Structure P
Amino acid sequence: MRIAVLSDIHANLTALKSVLTHCRQNYNDVKIIQLGDFIDYGMRPNEVISELVNIRNNIIVNIKGNHERALLGYETDRFSCTRGLDANNYTKTILNENSLDFINKTTNDFVELDLSGKKILCIHGDLTDIYWGKMTDDEIKNPVYEKYDIVLSAHTHISALKTVINSNKTHKTLFINSGSVGQPRNLNPNAQYCVIDLDSLSVFFHSIPYDIETEQNLYSGQINDYYKIRLRKGV
């Protein structure tokens with residue numbers, strides 16, 4: 001069984017559509033895990049949510065991230081700068097009722113799965129800090145993760161694959177970050193996601209070119225231009 005992992009779409013509809021097209025062409029009817037932060041920074045949160053609704057039959061896990069959590073009124077003081085909070089506040093002004101229902105009624109804090117004999121944790125941050133945690137090298141050594149075969153996390157916008165073997169050398173846990181679909185920060189501006197073969201434990205990271213200019217042209221002073229500029233730079 002193969003699963004596609006998407007995260008940090010950040011209201012970037014063009015990037016999301018490019019990823020979904022690539023996924024359909026190469027993996028047919030693959031099931032999808034969505035790890036949160038599908039709103040904010042970008043200009044089309046309602047359209048992105050509509051796209052996720054359209055593929056709801058393929059989505060087996062739908063996680064909320066810190067941006068969805070903030071939109072619901074929680075931990076708004078944790079943004080690292082005022083422009084992040086400003087973007088969240090702007091999203092609140094344009095989000096429609098259907099989008100709010102999607103966030104309120106279909107997203108989870110974290111999910112545990114058993115698929116193809118593998119125990120999987122799906123979370124935006126980490127178990128120490130569900131929404132804002134960065135699954136650091138110190139965090140992945142926490143024994144709480146030893147019961148999982150695979151830990152899927154997001155939030156950093158940087159793709160990563162790490163393996164931790166327990167002290168008895170009897171079990172390993174794969175820690176996977178698929179990278180960001182809509183706001184990558186690894187100096188690669190392409191839309192990024194990954195596909196995992198659960199039987200072989202192979203991980204395929206994908207970097208998909210998309211029409212960045214289409215998204216950039218939607219910005220007209222609604223939020224800080226930083227989020228427009230960074231699309232081209234991948235930072």
Structure Q
Amino acid sequence: MRKKFVAGNWKMHGSFQKNAALLDSLKAQSENLACEVAVCVPYPYLAQVQALVEGSRIALGAQNLSEHASGAFTGEVSAAMLGEFACRYVLVGHSERRTIYGESDAVVAEKFAAALASGLVPVLCVGEKLDEREGGLTDQVVSRQMAAVLERVGVAAFAKAVVAYEPVWAIGTGMTASPAQAQDVHMAIRAQVAALDAGVASGLQILYGGSVKPQNAKELFSQADIDGGLIGGAALVADDFLAICQAAV
């Protein structure tokens with residue numbers, strides 16, 4: 001049975017004071033949690049959060065990385081740089097990076113490869129927009145996004161990765177895919193990987209992200225192919241995030 005994993009994506013939120021208060025609350029309860037837990041924080045807070053989570057069960061993650069190892073790419077951050085802050089995870093292809101900053105499937109695949117090459121665990125984000133959902137294109141869109149990475153790195157690489165299904169229409173909107181809708185997509189993702197390697201597919205953690213709350217987490221996480229969550233707004237409220245983690249049993 002795959003162990004549940006809950007990752008908090010802080011997006012562009014935080015301050016030294018708020019970060020310390022939030023993590024103090026999380027650390028106090030983290031030893032009692034049955035799931036794996038990580039927080040993915042903005043670059044300026046990596047050093048602070050690295051120190052705060054040291055010795056705890058909470059892993060550190062970043063929200064993005066460059067596909068380049070080094071060079072004249074002002075403003076970018078490489079996988080090796082993230083490794084120096086003891087990052088374990090990094091989000092790749094989050095919907096906001098795809099939609100706001102125009103990251104293509106090909107760029108996302110290169111970032112995934114860069115993360116793996118530096119020993120980071122990429123959390124590959126895939127998902128459809130509202131018009132694509134309404135047009136019956138969900139499976140086609142998600143399959144295309146997955147295929148770009150599978151073709152770049154091969155299926156074996158997914159033994160060292162995580163996938164997060166995040167329907168774009170459900171992120172920060174209060175709308176949530178029903179447990180059945182989410183399960184259908186998670187099952188399709190696993191089947192796509194299984195067609196190449198059943199063993200890798202069986203062990204692959206596939207998270208759901210999209211307005212997960214304490215009230216809906218247990219039903220979502222009880223689905224056969226949903227292995228936890230990538231949590232946005234609720235990750236900034238200690239009690240809510242802890243309740244979601246406690247639902248992942």
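We did not get these values from a lab; they are worked out from the coordinates using the rules stated. Please read these numbers as outputs of a predicted model, since none were measured by experiment. Cβ atoms are built from the backbone, for glycine too; each structure is taken alone.
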One of P, Q was used to calculate helix-only ellipticity at 222 nm (-39500 (n - 2.57) for each DSSP H run of 4 or more, over all residues; to 500), giving -8000; which? P
Give the label, chosen from P, Q, of the structure having the highest value of FRET efficiency 1/(1 + (r/R0)^6) of positions 53 and 181 (r between Cβ atoms, R0 = 25 Å, to 0.05). P
For the read-out semi-axes √(5λ) of the Cα gyration tensor in Å, a value of 28, 19, 17 was computed from one structure; give its label from P, Q. P
Compute distance in nm of label points 7 Å out along Cα→Cβ at positions 29 and 125 for each of P, Q and report the one that scores greatest. P
